[in-house]
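Dropping the structures in below, format is structure tokens.
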Structure 1
Amino acid sequence: MSDLLIRSTHETVVHMLASAAGTHAGAEAIVDGERRLSYGALLSCVAGFAKELEVHGARGGRVALMAGNSLECAVALYAIHAAGGQAVPVNPHYTLRELEQILTDCEPVLMLHDPDLGSSIAPLLGRLGLPAMAIGPDGHALDRWAGQGIALPPLPASSALATLQYTGGTTGRPKGVNITHGQMAVNVAQREAALPTRPGDETVLCVMPLFHVFATSMCLYLAVNCQGRLVILPRYRPDWVLDAIARHRVTRLPAGPTILSGLMGFEGFGAADLSSLRAVYSGSAALPEVVLQQWEEAGGCPIYEGYGQSEAGPVLSYQYEGEPRQPGTVGRAVPGTEIEIVDPIEGRAVLSAGEVGEIRARGPQIMTGYRNRPEETAAALRGGWLYTGDLGTLDKAGTLTIRDRKKDMVITGGHNVYPREVEEVLHAHPDIDEAGVIGVPDSYRGEILVAYLVMRPGCSVTDEDLRNHCAANLAKYKLPVRFEHADSLPRTTVGKLDKAALRGQAQERGEP
């Protein structure tokens, strides 16, 4: 790891916040509607709530946080860390069944939640004997300590657990990823080295959900690291996003591909003022090349695409700002990180440039393991490497291209097909708005490809036209056998195409 990266790494993200408050106490840190917190006020609120959380047993324990985007969510995340607790962010849209799985596994000492969730989750919390606290203007407002100058409690060591991020809920029982303070803080510095910001001169828009690792890393921690301003929107609405960019002069927009596509499809996009934007950071899902091209033609600012996962702190690679970009790639490994492509069966043989295999990585940001999952930890962490379960290629310069999830690869007639490649071809058709491709069992070929499509309004394209479009761009064995049309495609709460749901639909219909 470079000396520059080491010098720029804080022991924890709370130390990072304290440093920002020490140099920019009066600067605006958080904007949530009409509510504002300066860096000095934010630090005081974090300290005040951290001391309350200590009374509830947070130090050395876990605190679940089930909240949407808000000032309270941001303060609570920092306060749990400052109290020496491990934050457990929970999707507020989870069902009681999904919530019970997580709470039973993580055994928190306290549940923090939005006030409007109280009545729905109360029976479950009562059955589990879990104390809870509603946070927000209509509950326990976490800006109450602003201006009081409260000092932080003793901060945890970099080796202490900071976050328990649950992942994999769409494909089975969710796994809790253990990340330490040091792993989290060093990843902020790694990202900064690849995508440098302007200290004291950035406004970051947070529309991605703060319960997800992409938003905490690329919105909350990014803004504090550069002593910038974080503008928080409660949820995505295209008019809100475009208004916020213009009104607050947003400079950095971290956003998933579905948000970018939705903005460009909004009737007010053409008249929107995007002149303040310096960069868009794409993450959480694969970015279709056509969306990148359309945005940069219309939006006028570059999109930088990266790659990572909860198990990796989360950032592993990014297209470095200031370097030539290659559309369709996710850049080079961030400093201090090694990425290799290995054979997808045994995971031992390192493959040559251009060969498709499983992506493995090692670096200081990699998780310590899964909570209560020794077998799955042993499978993911082998010989000091994290085996990501993703398939990709590296070129000779170390630029990474994601091909697909290992489990999503389709074997048809003995050929390996990567659905993402087929989806890219479909996205390039002017009449297709969304595309998802899966493999379904076939008695003759093993599997066949089925494409699920959302068409643009008013189009008159036929399935034969779509077959011809695919045949002009793909080898015969990669062609979808059937096209299924839908009003929308299932997506996870962070905008990823939900392939498990598509497979479930296919199974319910008895396809093929």
Structure 2
Amino acid sequence: MPKMLLLLVAILFTGSHSLDPVKNGLPRSTPEAQGISSEAILAFVEAASDEIDTMNSFMLVRHGHVVAEGWWTPYDAATPHVLYSLSKSFTSTAVGLAIAEGHFSLNDRVLDFFPDDAPADPSDNLKAMRVHDLLRMSAGHDVEVALQSETNWVKAFLAHPVPHLPGTHFTYNTPATFMLSAIVQQTTGQTVFDYLQPRLFAPLDIENHSWGQNPQGITLGGYGLNVRTEDIAKFGQLYLQQGMWDGKQLIPADWVAAATALQTSNGSNPDSDWNQGYGYQFWRSRHDTYRGDGAFGQYMMVIPEHDAVIAITSGVRDMQQVMNLVWDKLLPALESEALRESPAAQAALTARLANLSVKPAEGEATSKLARRVSGKRFEFPENEQGVQALAFDFRSKTPALTITTQAGESRIPFGLGDWAIGSTLFANGVEHFWGMSGVAHASGASGGWISEDTFSLKLVLYETPFYSSLTFRFAGDDVTFSGEHNVAFGSRETPSLIGAAN
């Protein structure tokens, strides 16, 4: 093995690579030193890149060491990513800590925390609902209450019908997690976000994080937390270590055991990771594992038998597909002993991890029409998307789309066959899925001419799992603008708009 290649491998696996690890992050190691082959990880990464649209990030921790990590450009190590329902596991942690500190107990009745918001004549089932029932998704509801349309979320939850005796019926219930957040705030005087700051976030060196609130200033609880990929991995490692971190017991070990154990049965399909039971805001998974997960493929997978944690962010419609790849490619490769070092395989893996990318837009770099439409301002009649005008600049070294909406004007640079990084107020409606309206979003954009008169732009909002495929078809002095999201709550397509050159 040439000395230069050996040196390259040593540098890459001590963290000095193109994507700097998080400050005060987990220690790094070669895969082989922790009992997994670089070839097996590379096979997983290749399969994830080829078969899944779209991976955002991946981190594998074995025996407390990061052995592989990668971000698909424009995603990066430093930018927090929305977790959706993976937030629930953090709320569970706040509940466990608050119980340990004596603020309330598992068996306390939910109604007793909010006497001012209780219905005038509560049902027997509502009166029987306890903290324990909220935690294990057995509050007694048939369907979730639509809290977003309400002004007082606690009152709306308590007014919602409870047809089942709490504890007897599993219904996945994000409003129940919100109520856990409200209980923590009611009893501690702090939001869950603030309460966890000195107890969890600071000890784990989780920084640059955020968590949304409802109109009454209560942490959302069931969704809305934004952290980095390594923060997800640290959180999983904390649970794997039974709540111990740097010699301190951050979370009571008995809470970790209870939260990640089977508390509610929820199905019987042995091939589904959503039928293995539910704990306290953690899912049980196949192979005697557990996880937190969020919409469109945000995962914190903990594999106690093999002392491993896997953090993944992605934008997928089939969340089982991602987990299947982990079980098929990575789980069988977790060996009980260290393996012989393989510098060549390590170098190949490291090179691949450093060059991951979301697939850029297809098409040609130019068209005969590009120069003619460049600089033209196309204006649109009033529409639900709030798009007012757009203009392309194909003449600059870095081409760009300038788009004006009700939120303001954004200049979005884009690559041709690759990615350009910027920020945008325009999110093509994604802000409604994300809950972040009226602010600039970190973006990556890539474009190409898919025909002589049609330009395609791929816009990735890389704090989220979302990208939009935007199409602009030019005809005379008009442009027809249409879009489609990779994933969405509801329809993935946005209505076509026709704009005229001014």
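Read the figures in this text as sums done on the coordinates, not as results from a lab. These figures come from a predicted structure and were not determined experimentally. Cβ atoms are built from the backbone, for glycine too; each structure is taken alone.
Identify the structure, out of 1, 2, from whose coordinates Rg and Dmax of the Cα atoms in Å, for residues 237-460 alone was calculated to give 19.2, 59.
1
The value 0.50 for FRET efficiency 1/(1 + (r/R0)^6) of positions 229 and 405 (r between Cβ atoms, R0 = 30 Å, to 0.05) was derived from one model only; which of 1, 2 is it?
Corresponding structure: 2.
Figure out for me which of the structures 1, 2 the number 3.7 belongs to, where distance in nm of label points 7 Å out along Cα→Cβ at positions 381 and 413 was derived from the coordinates.
Structure of origin is 2.
For Kirkwood radius over Cα pairs in Å, which structure out of 1, 2 has the highest calculated value?
Across 1, 2, Kirkwood radius over Cα pairs in Å peaks for 2.
Computing distance in nm of label points 7 Å out along Cα→Cβ at positions 53 and 77 gives 1.2 for which of 1, 2?
1
Could I ask something else about it? Between structures 1, 2, where is relative contact order in percent (Cα under 8 Å, 6 or more apart) highest?
Comparing 1, 2 by relative contact order in percent (Cα under 8 Å, 6 or more apart), the maximum is at 2.
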